[in-house]
Structure I
């Protein structure tokens, strides 16, 4: 048994017993007009509690069209930095601000860690030819702000004038953020993103396009592929996004303990290097809450032990070609796949009865980190006592 939808340059195939679960979801979605409501950005789809957040998080639906406004500016900016001999593009960003550009182009150095050795290595790499893109939606991401400060100091240490430093820093952030205010005052190039797009849904926004374009990627091609898919997403039939979302959500529902809430993603010749890592964050942050959700697990390929041996609670997904047995296969160009998976994740959230646009535990972690740093001030961070020590390895954990 299988169900296949090929439309808008994308193909989604669902095989095995999951087909019936997906069909049931599609029937419900048709009755509730979910496809047409989603593309018209109806925030009531996910219920009254989710409505306030959804109202300000559905801008990603329009990005294949609205992001085209950026293209002339990106072309001009890319030519300008090339003419200045700046051919090493570094992206300082975390999570949703860095994962998509890393998939779009390998010609980009991504700094998304606070490991001092890795930061030092990046700072010392081709500093004379470096332009750094500082990307933060909130404009207050602690790690990204630290990267920005480190690069400013590295540029000064290299003997660059204030004017030269201004040419080497590009900022991507939301309007009204602290980073926008700082960057404007410093004279940096500032590209403002759509504030109605959440970080993990921002692949086709300024956060995905600016660093990728500066590093040489054809971002017009990305938007063209997404634009080809977009009209299909309002349909019930011939809608690959709806089929994928129905498969993800239908598999994840716990029916008499038989749900497949583990989504094991394996590349199988897609050519989209690193795409599974981007999809992993999208699915995990969007669906993991309120005791429900999908647990994405990315493996290298279909020969990995974690794929065929994943167990009965795993929904096997391949990118590219199909693998033997039950599961789902998705194929299509990168720009279309970004939009496809964002749409499918929103549909899966509806199926599971959760808000796919908030991130309570992510925000909790950020708040805890900020409070810890404020408590420590200029002194060392509290280490606590390890619960287990073996030679050079110390394990810290909350007591059970």
Structure II
């Protein structure tokens, strides 16, 4: 079997806080088997599509798709401009598609190729469910609806969208009031994951984290800039909440630095941005000896979501998976057949060969690429 080409499609959707474009790709072979991947970066997707086409022509056409590790290494090492979100997103998309191809060719789910499932279902948490910024009462009502849907964990950013480095006393109190209202609404047995989006300096992050400790957050995500390992370590030393980060870090190297510095409790690489299945498996292995857990970030389409499920199933130090699916427009579930739905806070493992997804191109064509401003992309 040899790779013969690539097709790309970009389609759009939205939830209450953001609009999204997703880039899905299909690697084609001379035996008629297609490997599905995703290379979404929320913006500049046409640039990624151009890069995917160039890389496929240069590195992949005429090659054996089963040699995914070799292809990953060549695409990474042969590029002088390697690194950064654009590069690693394209690499991720091709890698996911190669794993899907391999699973289909061998007739097994991808998680069987990763060592077999450790668990028979994946715990997920809700995101995309809340108004940002919303009043404490509004967020509490929204959180109750999430619990009614079956979720046992939910994430939200209580700090608004325009506070950076520092925060006023009034805004800090409002943020705490939002967390307090959500905690009171959902009770003590539902996990609340507090998102910060790397807004604050060390002093502000420590102050806010300590104020929130009494509400028992499941984690405190990106309290400071994800690139500054020293700052993250300072926050971890002074806040009694697990520290999570990683959605805006790419390839294994920065994750190694975080783990080495004892700066983090939970890593959040994104399947479609940090290097694909091949690289996330290595990131998990870096984390495991230090008992650092994996909770992959995910604002992706069904492809990135299900690729994450396969990795989660076979990862010893997996914790929980981000899941937006039920908060997007209904066609999110129609673009691909085979996306597991949440029930009681979990999803069942996919069962088909490869990723277990079937592409419905007519649905994609009904929701074309949507040019977005940074504000429309949301956070």
Structure III
């Protein structure tokens, strides 16, 4: 079988590409060829994706030991997203102890207040507005910086660092390394400050020892904070305008939320399922032994990618998956991943997305698009770079 060229999804819309559906209808895993590296398998069915993401017989860190590791971009993503147990387990355990429900819910009033402040500014300036730069970017950035204890005057620097870390352009490589060094130095200073003067906050909780008297070292803390910044900021900043685009394209669903904003938490889950955020399955998993994945026997050493977007549109798991249905029970979706690499900041992301959507529905019920969308094309996440909107 000749491998199919991959990725499939385009950057200029939010649809799931047709080849994913063909793959789900064919037996076994799909053989693909990334732009760089050796051929690999692609899992697209819900059960197969769940197995690849959750089974410890697959390794992500193995990619760093192979010259022919398949990938879409020259740079292999680093940090905790490419770690395996036991190092990954220890870092995630510390993060879970710091990411308490109380601490996350304490940020909800901040999210709500800031969302309304941003809308106040949009209303004062009058239409049109850019929903990305005027709303979707500053809201999650403010919350992540609040969580990490970053002073207001330093927050613009965090946006620059984040954008640089997510760039997929080879010509940005040197700048990315420089910005990574600046971010690392900044976080190290924050950590040192919390160790000198502990507070009742997230960063202090990260630096403290666990019940065994062990604490994360400086490198582990740095990697964890970077992961929280990238996932907690960029993911939500992309999905807020994505949500609005999809809802405005489905006016009956938008009307439904306006009539009953209390449905928003459930709606957020369906939107997370419905929208394939990533341009492709980005993280390679190497089989550490022979593993049966659905109808395919994956041999030891084989590379496998798992498409979350395709799994969330698997008709074997979600009835009529191509339809947006805000009444759907979307529980079990993989919008925040699954297994060892399930998003550690998912609770915070839900707060951000729920409050962002609620404020728009209540304050700007007549919201509509008023110009062409400009799309991001050089990052891991799909979404609008500029989304012109108006209201009456």
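Rule-based calculations on the coordinates, nothing more; no lab input. Not measured: the values here are computed from a predicted model. Cβ atoms are built from the backbone, for glycine too; each structure is taken alone.
Which of I, II, III yields 25, 51, 22, 2 for P(r) over Cα pairs in 10 Å bins from 0, in percent, for residues 260-315 alone, as computed?
I
Suppose you compute FRET efficiency 1/(1 + (r/R0)^6) of positions 52 and 348 (r between Cβ atoms, R0 = 25 Å, to 0.05) for every structure in I, II, III: which one lands on 0.45?
Computed on structure III.
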